[in-house]
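No value in this document is a laboratory result; all are computed from the given coordinates. Computed from a prediction, not measured in an experiment: that's the story for all the values here. Cβ atoms are built from the backbone, for glycine too; each structure is taken alone.
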Structure I
C-alpha cells in the first residue's frame, strides 16, 4: 500500500489547482468582455462615420472632397474609404485589402446598423465594413467604409500576454507561500497531537480545552475528551478489578498456607494428613472455580464464546432446574410460583447457568417459607423471564452486577461475587440484557431476550 502524501503537500496542490482554475477563468472572462467591448465600439464608430459621410453628401459636399473629411474623422492606419461613382471613377483610401464587390450596398433610405455590417477575415485580422448608396451633385455614389482591426488585435494580444504573465507570477507566489501558511494553520493539530502523545494514566481526567481549538478541530477535541473519559473509567475499573482479584485470591492462598504450616508444625497421624489434604483440595477447587469464572468473564466481554443457540421451552427449562434445586429449597421450606410459557433462542448450557445463579441466590437470600415467583412476559420486541423473591433491600442496588459484589455488601458471605456479573455477560452474548429492581419487599431480576 502506497504511503499517503503529507497533508501540507495535498493542500498546497489543491490550492494551486484552484488558483490556476480561478486565474484562467477570470482572465478568459475579462479577455472576452474586453474583446466584445472593443468590437462593439469599433462597429458603432464605423456606422456613425458612414452616416456622417452620407450626411455630408446630402449637405452638398462633393465626393472628391470626402477624403479630406475622412482623414479628420477617422484613423487612416486602419480605416478604409472607397467612393465609387457612375462614371467608374473611384476614390480610395487604404483600399488594398478590400474588394468592394464582396459587400452588398444598402439602399439610401436604409440606415446602417450592427446587423447590416459585413464582417470578413483578412489574413487573420477581422475586418468590418458597411457599404451604402448615396448621391452627390445629383449623381449616384456608392460609399464603402471599413475598419481593419489591427490595433484591436494587437491590444488584445498584449492584454492576453500580460494576463498570462501575471497569472503565472501569482500561481508561483501562491505555490511558494501556501506551504508556510498551511503549516502555520496546522499548528493546532500539532499541539493536539503532542497533548495526545503525552497522555498517561495520571492525566486521563484532564480534558482537552476545546475553547483553545479552532472550529474545525472542536469535533476532534470532543472525541478525544470522550475517549479519555472512557479510558479513565476503564482504567479505574481495571484497577478496582485487580484490587478485588488480589483480595479474593489472597484469602484462599492464606488459608492454604496456614493449614499447611499448622500440619507441618509437628508429626501428624495418617488421618490428620488425609484431612489436611482434603482441606487443601477443597480450597484448590474454589480457586479453580474462581479462575474459570474470571476467564469466562474475560472471554465473554470480548465476545470470544461460541454460542449454540437452539429453540428452548422456557417452562421445561425452569422445571428441570427447580427439580435440581429442590433439596436446597426444601431445607428452607421454600415453594415456587411458576407461570412460564413460550420459547426462546438461547444456548442451553449458558441459559441454565444464568437461571441457576439467579435461582440459587433467590433461595439463599429468601427467608424460610418464602415463595419464589418465576413469570414470563412477551411484547413485540422481547421475551422476559422475571424471578422475584422477598428479602431486605440491598445497600448498593446500582452495583449488583459489578464483579466481586456480594448480596450483603460484605466480605464474609459465601461465594466470590461473580454470579451476577456472569449473568450480565451471558445476556450480552445473547444480544439481551438483565435488569434489577426492588419493589414492595421483593427483589426482581428480569432477563430480556430479543425476539
Structure II
C-alpha cells in the first residue's frame, strides 16, 4: 500500500465518527465582560460574559418594585460530548510522526490535544466544567444584586424558588450551581429552593415526539442539505484547510492527503480549538490558539454558524420549522408571569436550565437581537449579509430573564404589572410590535406582552 493509500485509510478510520459535524459553534463579539482576544472565534462554545453593566440599567417607573423573576438559561461551559475530534487529530498526527513529517509547530500539537482529551475524560464527556459552574454561580449572584428587594421579600414570605431542567446532567449541574450561587449570596434562601424537576417537553423539546417534523427537517430536508453543501463546498473551505495543514505537516505528507481529508482534519482541529476555553479549570495548560490563525478559525467558525443558523435559528425566509416549537417556552414565560400577577402563584422565581437547541429557537421566535433575519432563497447566510452570530445568540450559559414589577395601587385600583427583559444580562427590547410603557423604555405592560407575543 502506498503512502497516499495508507494515509487515506488512517484518516478514513479516524474521521469516520462524524468529524464533519459542526453543531455547536459560531462567532462572538462585543462582550462587556472579560474575555481573551480569540473569544470571538469560539462560536456557541464561547464562555459566558454579561453584556451590560448593572449601573447602565434603566430604573423602573416610579412606584414599581420587583415581585417575581424567571429565566431560561443554557447550561454553562462543558467538556466536549465525545473524543471523536481529538482521536481523529491524534491519529493523523501519529501517522505524520511515524513518517517524520511534522513541523515544529505540528510536534507541539499532539501533547496539547492529549491533555485536553484527558481533562475531558476525567471530567466526563459532555459534563459541566468548573468554568461552567462558575458562570452560573456568578450570574445568580448578579441576579440577586440587581433585585435585592425581591429576594428579601422571597425570604421573608417563604416564597418557593422553582427549578426546572431538561434532565441532562450538564443542565442539572448548571441549575445546582446557579441555586448554590443564590444561597451563598443570601443564606435566607436555603430551604426555599426546590429540587430540580425534569420537563423535557419544555426544556428538551427538540428531541420530543411532538416535534417529529423538525427532526425530519434535520435529517432529510432537501433545501437544508443543499444550502449547507453549498456553503461547505465554498473554495475558501479548502483554502483554509490547506493553510492549516501546511503549518503542521511537511510537504510530502500533505501531498498524500486529499482535499477532503485536509478539510476533515482542519475542521476537527477547529472543534478542539473552540472547546478548549471551556476547560480552563480542568486543563489550564492547554492553549490551541497557536495552531489556527485567526483568519482560518473565523472561516471554520462561519461554517459552524451556518449550520446553527439553518438548523436552530431563523433559517429560511417563509419557514418556521426551526423555531415554532419554542412556543412552549414563550407560553410558559407568559403563563408564569401571568399567574403571579393574577395572584394564583406564590412562586418567587422560576429558573429553567436547557440547551442551545432551545435557546436559539426561542431567540428567533421572540425576535431577539441578531435573530430577526432569515435567509432569502438563493442567497445563503453569510457574515456580510446577516447579523446572526451563534456566540451572541447562545454562548455557554446564555440566558433570557424576565423581571416582573408591580405598583402599589391607590383608591382600590388594581395593581399594574410591568416586565423588563434581560438577554445575556443586557436590557433588551421586545419585538417592535410590542409597545413599551414610554418611548425607549425597557419596561412593558404585562397585558401588552400577552397581546403582542401571542401566536398569530
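With helix-only ellipticity at 222 nm (-39500 (n - 2.57) for each DSSP H run of 4 or more, over all residues; to 500) coming out at -18000, pick the structure among I, II it was computed from. Attributed to the structure labelled I. Assuming 157, 54, 38 is Cα extents along the principal axes in Å as calculated from a single structure, say which of I, II it is. Source structure: I.
Have a look at I, II and say which one yields 13.9 for Kirkwood radius over Cα pairs in Å, for residues 340-387 alone, as calculated. Going through each structure in turn, the value belongs to II. Work out relative contact order in percent (Cα under 8 Å, 6 or more apart) for each of structures I, II, then name the structure with the largest result. Answer by largest value of relative contact order in percent (Cα under 8 Å, 6 or more apart): II.
Assuming 1.00 is FRET efficiency 1/(1 + (r/R0)^6) of positions 44 and 228 (r between Cβ atoms, R0 = 41 Å, to 0.05) as calculated from a single structure, say which of I, II it is. It traces back to II.
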